[in-house]
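Next up: some structures, all given as structure tokens.
Computed from the coordinates by the stated procedures, all read-outs in this text should not be read as laboratory data. Since we're looking at a predicted model, the values are computed, not measured. Cβ atoms are built from the backbone, for glycine too; each structure is taken alone.
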Structure P
Amino acid sequence: MKASRQPTRHAASLTYRRPPDCWNNGFPLGNGFLGAMVWGDGNPLSLTLDCADLWDLRINADFMNHPDYTYAGLRRLIQEKRFDKAREIFETRERLENPVGPTKISIGRAELALGAALEYECRLDLKRALITGSIRTAAATLGLACFVHHRLPLLCLRADGAPASAELVVKPLAEINDGLAKLNHPAPLRRAEGDLRILVQSIPEGPHYAIVWNVRGPDYFLALELAGTAEQAEAKARDTWRQASRTGFERLRRAHERGWERFWSVSAVYLPEERMEFFWHYGLYLLESSAGRRGSPPPGLQGVWPMDGKLPPWRGEYGADANVQETFWPAAAAGHLHLLDAWCDYMRDCIPQAQEFTRRFFGTEGTFWPVGTVAGFTHIFGWYTCQFAWSSSGWLAWLPWLRWRYSLDAIWLRRTGYPIVAGVFRFYRANLEADKEGRLHVPLSTSPEYRDNRGDAWSRDPNVDLALIRRCCDWIVDMEAALGLEDLAASAREVRQKLAPYALTEQKVLCLWPGHALDESHRHPSHLMAIHPAMDLTIEGDEETRAIIQASVTQYLALGQWKWAGHTYAQLIGMAAVLGRAGWAYDSLRQFADHWTGPNGLHVNADLLDSGMSAYRYDDPRQAPFTLEANCAVTAGISDMLVQGWNDIVRVFPAVPGHWRDLAFRGLVTEGAFQVSAVRRGGKTAWVQIKAGTTSRLRLKNPFADQPASRVGPSARRDGDLWIADMKPGEVLILALNDTALDWKTASRAVHTSSASRLGMP
């Protein structure tokens, strides 16, 4: 086969000229409910199928009935250094009693035998969520088109020129891997009605799903529906398939493309390096594909793309020590609040379960969110040194705070955001302990994944917890002020004032906890939470604060990358951006792109180049599971390089590397609900447009240095280094250099058509 081995990543597309040979190198498609990973050389063409709602939630809760299965019991065992006993009670017993579940499960795989590819070229268009291309076999040249409908539970596949013998076959999970018989799921019910096939599967203590599809083409429609009974699921799937058949492939495709067109119309970036622009689009594409459908549970670690023929690693859980937070991070800045709602609505609906767990485990009010759960707040094992870290609750509360700060929607805040954050604050207030001087302390917690699962990972007052508790207090004060409440604000101010100080070394370096500085390379920079993303310590603070930031960041970087992972680089892009370190932000982005993504751009938690820069690698990269969070965090980090809005100041192009001289963005959102578009030309900001989402005061850091600028729109004044304007909802302010009238449309065309602007690597 005369073709390039490596796929090509354009600004918003991915092209293969050699068939992806395994599941995790395939093309991802999804609509927040149904997911498909498309791969294979045509002999067969394979589509690994998943549904967001499919969880096996069977659990033997007896392991939680042990008399010591409480926070008090855990503290006593740790104080006595009975680490093995603690691990037995809080982790091992559950593993023994539930060796498989609770876990995310998938559907299986669809296959279409077209013949082995002699020539192959297929392209995933992110803007249309559509695969198109061709496969030349010994018998024919076939035209392919495939999509998962933007809203319907429907996969559509066209194979023009497919041999008459080609039949679409669906293989359930247990047929791909007979070892999964240990799930003890009943055998699926199958029926054939001419060219129509029906498969109905029951999940113990869970839903029933039905798949209806036609086995012959050239147009194949596969409908998936869930219901409380097998009969209901089948009836719904039949109806969906009949509607699809009557509508036809082309009309379905056009409706699908219109849905994605609406999604992408909200915001856009135009960067001088296509491969970096690709990653901004890709993180959003993956998040919309996994979380864009109302009514489905939010995505776990792998979104809607499970490992082919296997149960997902880490049970596909909601990992709340970075995974969940980073996954939903880009939604607010990109203007897609419905994606944040996918998680925030879930948290709101699970408050009763979280309250009950908190009463049972801690014996107090409030809501504690364990690090590892699956759908419906189903409690699972995790590393016992990680599962009960206090940081998970505050870091999850950060997401509804983002949702509110980027919209300032008081109705949403009252209904959803405030109850979540208030519950977390009540947990902290009830469980902090005062010393004889009145200082409040975290009695026992951990810094995420430090020392892995060793008993000496437990500590008092981890800095990550102190940072998030402080910020949770701030959020309560701000939220209650917005709602006209005074229920918890006074208490929140008191907790913040009395909370133990951050633990520092003599060199002003943030520690993991008192008396223990980070002493080795580590993948979680969570001890730096106060710097980012909590933003309790900022570069706009006093001289001492700036010294702490400088010393702590320098120490972390000096320890090296040996134990960093892909998500580390993703998080560091954002940290570098808010510190104004454009070179560091870009270098982290470059290293992520070069080392930590598979051929299809998906984050794989291993150094795939085997460069020696990291201890994390796989002997067979085809078996390396991807996780969703890092791709999404990279999108957020790129947005932070382009615009920021913390501390009530909007900053345009705050961390753009010097070689990005020509670029533009449209519709990015900042705190304060400001929608921002801007153009950079020749290394200088040329044009900025800001639209107010609500009545508010804009404070814009002057983006033009000392150059004269003109204004169009509401009255705006200069105050030192700031432009200040009082704006009404929907009001638009435009600032531009006096010698330019460039708008973002003109700029985007210039960026994408100028070969000179494609500067590549420095």
Structure Q
Amino acid sequence: MKRYINIILATATATATIATAEPWFRDYFSMVTLPHEKSDADLEATAADAFRASRIWGGWYGYWFIDRQKATPFFKESTVRMKKYFEHDLIYHDGGEIGDLVLFTGPDGNIQYDAWNIQKWDGELPLTAHWFGIDTFFKKENPFPYPNSRNYGLEPFTYPDGTLPDESYEVLGRRNLSNELDWNEPFCNKDITDEQAEKSGLAKISKRNKAYEHMVGRNGWITNRLMTQDYTNPQLRDYQAWEIAMMTRELKPSGFHIDNFGDNNLYRTFEMGFGVWSEHTFREYMKKEFSRKQLQEMGIADIDTFDIKEYIKARKLPGKESVYDAYDSPEWKDDLIFKCYQINHAIESANFHKPKYAAVKEAAQEGDFDCLVAGNLIPIFPGFTLIKDYLDVCHFEWPTFYDYEPTRRKMGLPPTARSGYITRLASAIGNQKYSAVSLYVSHEQRGEKFKNLYLAQGFEALGNRAVIDYGHQYLHMFSPGTPETAGIFNRFLDKHREALSRRELVADIGIVYDQWAEIAGSTACQLDVNEFFNEYGGWCDYMQDTQRQWNVVPSSDLEFEKIKHLPMLILPSALSLTNANFRALKTYLESGGRVLATGNTGQRFGPDGHLMKRPANPLKRLESYANFQRVAAQPAAPYWLWKKNGEQLALLLEDLDQVVETDAEIHVGVNLSRSLPGEPKSLSLDLNNNNFDPETDAFTATKPFNVSIRMPADFKPPFEVTASELGKETRKLEATLKGDRLSINFEPFEAYQLIQIVEKK
């Protein structure tokens, strides 16, 4: 394993760019999640291209679990269904949790039942219940009829000093400030009766979890237990890269959906941000960053014995009843030692995930097939975007009726909800420049009564570079709609796949997403959304509501060559930009680009300066440029929170020559794209209608409106304009060219239209 992973790590950067000329995921694709839970009729009705998380799962219990799944009837049956209804299979691999499941052995010691099928036991054959998982996989003894770690030549997990733990979880799992391991989120089997639990022995080693009836996977007898892993553990990093490479070679899937891809345990540092390896790598980081004298000046007499947990506990705010309040002081933002801990944790965590991408690509290349790597990046973890360039398609799971981060505004539902702040960021992170999204609704908003909600959400996301997933259920969150409405969307996508996929957004404005801002602005308790996120979200929502053409620019892409095509950049309280970022901005301004900086932009160094406050504001050196504008306040934050302050935002964008002008209402999404280099030359418009009432599950048709487009210099008239609308045949539209602007009048429509503009042959 060690030799192999060294090769992976050495080639990670190179492998990230390896791809065939046209991988199957080059174009948008539709998918169904957990298809094994759906009937054959439902699967056929969805008309999806790919299934996600069906025939096999990896990442939790050690590789013996993969071997076991391959031997089960379920694997064979699921494979048959997959081939019958789908072109592509996406294997689920959990990149963030490890643990145990319950197996039931008979008198002969052979496995008779497991966590998912014990409810089928008739009670006759005597059984014994056991916890089995990744720890058992790495023990010397082998209780399974499958190979264990020794058979594969894998070394056991150790403490940083090389000593062996009594149990693997001691060095694999995350810990809180009290040094306690965190067993979390058990999976439950709701179909097991209390009698079966007693007679099988399950009741002796587990318990019944009482949750809401609609809390998927959390109601019933606990048959699986998981803990979030310490993402700084290099041994676990190597093992997971080995495992997913093995799965790639053996199963030859179309791709992987890697859950918890980009997670880093920094969401609530005090309750989940520690582990034996995170503390070890932090000490090594401090040795590299600071001299012994500097460490002593910081109060660290001996870095080799320094305990970051004790340091943080000593700084707990006195007199606070709530532990959350006790660790939520703004002073943490200026604590050099604490910020160094967070920086190291973020970097180590990103490096933990990246080798999995390289391992899959290398193994697939050996087998001469394309293998997608899609990752679930949930933006409650500060620094989650540091995984950028190491996944093909970013997949968000996003609730609409609440936010994972309780201090942040929820997305909501149409007509007010907008997804661009998520989907465009996700598309900027992934290599394919589009994203996938599971938009969750509550238990009460699923099914037939809300079938059109799926279309309203799906087409809004499509105009913002994301394809909506169907069928996902997680805890108390569900996909909206039905298999039939998913099929309506997916058939439209299939019919216009190339036109929708092979293009890029035309943007007047780039909104910079500061990838370090949320780490810089977080306390030992949680994110401070007031530092950056509210301002960022507000600008994104305003752009969509006013039909401006825009895109997200991650701060790692804030280089002159990558931004020179944009007429304007907005730095929305971009807190922690690097010196290199500022040099790029200076060159950009000198070339004629326009920059608007708001709020706390530039107040802190980037990670190279440990996210500390700058002694002088670097924006000063940009103020001499006439095309630079600075606003000390956060004008877009009120728009994010309450849809207020739109007039001021409009004034800040005054005199910007817009490529698209329209008199469409606020509910109409208008997004312009251009075909990619090498593709037949065309422009396209995504027009979606957000005027949708979730209570009645009905669209209100748009009013007539006009769109005027400034045509690129390399487009030569006359032009042909066509409209492809849901449920209708593609038709030609009249258009008027005046100067360099093409004007098109649109009649009312309900859900969505794809408009294509090409040179007449």
With FRET efficiency 1/(1 + (r/R0)^6) of positions 362 and 418 (r between Cβ atoms, R0 = 25 Å, to 0.05) derived from the coordinates and found to be 0.70, which of P, Q does the value describe? P
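Quick check for you: by mean count of other Cβ atoms within 10 Å over residues 354-361, which of P, Q is greatest? Please report the intermediate quantities before stating the final value.
On the way: P: 17.8; Q: 26.4.
Once mean count of other Cβ atoms within 10 Å over residues 354-361 is worked out for each structure, Q has the highest.
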P, Q: which one has distance in nm of label points 7 Å out along Cα→Cβ at positions 314 and 738, as calculated, at 5.5? P
If you work out distance in nm of label points 7 Å out along Cα→Cβ at positions 570 and 682 for P, Q, which one comes out largest? P
For the read-out mean count of other Cβ atoms within 10 Å over residues 162-169, a value of 17.2 was computed from one structure; give its label from P, Q. P
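Name the one structure among P, Q that mean count of other Cβ atoms within 10 Å over residues 242-249 of 21.4 was derived from.
On the way: P: 15.2; Q: 21.4.
The read-out was computed on structure Q.
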